[in-house]
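Read-outs throughout are calculated quantities, based only on the coordinates presented, and are distinct from any laboratory measurement. Predicted, not measured: the structure shown is a model, and the values here were computed from it. Cβ atoms are built from the backbone, for glycine too; each structure is taken alone.
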Structure I
Amino acid sequence: MLFLHQYVKIVSMKMLYETQVDAQRAISRQVHSYPLWTSGELTAEKWEAFALKMAAQYEVDISPSARQWRKKKGQCSAILIGAEIPNREWGGRIRWVLMVTEKGDGAVKEKEKLKDARNARIAWGDYVLMYMTRPREWGGGSRWTWCMSPQLERQESNFLTATAQSAALSNEPKRLDRFIRDSLMKRPMHSGIRTQTAKMLRRAQKVWAKHSRGKEWPSIDPDKLPIMTGYRRKETGSAA
């Protein structure tokens, strides 16, 4: 019985990432090989049983070599990625995504209603996964990356612009800088979010310059936003 409990714990923790950002990184890395998906949320106490069920039904916990074997046999493979949602006053919850290879048959395609990330974007809280061209100054090329949802981007951009104007007219540069650092800069700087943030800041700079009577821009340079570092955790199911 103790062995079974340890096994369940290992299976569930293998697919549970430490933070939302770590989970997002894993999803963006795997989506090229696993473009089909479904997602949901559940309470933290249900995660172990859920992960074990996914492992039993869809073999989400198998090794890369086992995935290659399934591929040769014309079978699909699946992975499960989850992370605890922070700051939930009413109790811990886990957000998860089940991702599946496009080629091959299997029970997961028969039992689950799967979407395709190439035409139905994966959503993770306030963010959506998109295939975008990266600006040349940040390396160029195209890649999967997380962006703010259109609603959030519009909300943040409008508020930043209004704040830039009011702070310039009232000579309160610290208030503008505080909002930028406490709101925009707290978001995970995936390349897509970084591009959106830089665009917002450039727009705010123009508004500030128009209303501040020549005062210097008081906050972060949009061309010097932080770049997110690589993965901290080795992926276990990257072979498709």
Structure II
Amino acid sequence: MTSVKGQETITKDPLLQFKKFYEIGFAVNATRVNTKYTEFKTDNGNFSFVKNKYLPNFDGYLNCGWLLKNKGGNPIMTIKTGLNFINRNADLKDSLMNNLRFYSGYIQIPIQYGFRFPMQYNTVKYNLFRAIEFNVGLYGSIPIFEKLDSKDNIDAAGTNLFGNYVRFGITGELVFTALNEKGHGHKFGIKVSKDFTTILKLKDSKFDLYPFYYTIGLFYNLTNIYK
């Protein structure tokens, strides 16, 4: 009986009472390079990225956002941005057919617009209000670490490459949420992103390697704060 009474304490989406939010989380992804853009001719030789190979990578993010509500209450609209700390890896070969790996880390700034819809059936369970969110937006990112190394020799010194461009792309999220009246609970889902095949070049690089990535992954919010 206690659980039934608990379910009755939430009668509408608890996020209707809040104006902004913060979230901290992580994502585990699979990434491959755009198969149309794998050949690079540079002053230090020719390089070819391996096609159709997905490699694992890990992202962490800090986001803040705003809740926009209409008179009817639903759907709740959101705008969010923040800082994503992401890494991307790719295998490639040089002109001598040596196996290499390209390691890169980025600071990414997304701007996403979203909609939040309560689940149609069994909306409240265990005193958590359940809803689905759809987010889509654009991002810009700049490399803070890049390294070209022999993937078959972990002791190889590699060649450090410095961030010399800004990358842009599109990202989207399908989010499942289960939150209580204070906005605490669970947010997780699927995240996808795709780099646009253009860059804003800031300076010349020794190798001029600019792979463009497709990424799909699963994410989970460690912290959700609504105010």
Comparison of I, II - label where FRET efficiency 1/(1 + (r/R0)^6) of positions 36 and 172 (r between Cβ atoms, R0 = 30 Å, to 0.05) is highest: II
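When distance in nm of label points 7 Å out along Cα→Cβ at positions 148 and 196 is compared over structures I, II, which one is greatest?
Working: I: 0.6; II: 2.6.
Largest calculated value belongs to II.
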For distance in nm of label points 7 Å out along Cα→Cβ at positions 116 and 188 computed as 2.0, the structure of I, II it came from: II
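Given that Cα extents along the principal axes in Å, for residues 84-203 alone, derived from a single structure, equals 63, 43, 19, which label among I, II identifies that structure? List each step's numbers first, then the result.
Values: I: 63, 43, 19; II: 60, 31, 23.
Checking each candidate, the match is I.
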With helix-only ellipticity at 222 nm (-39500 (n - 2.57) for each DSSP H run of 4 or more, over all residues; to 500) derived as -500, matching label from I, II: II
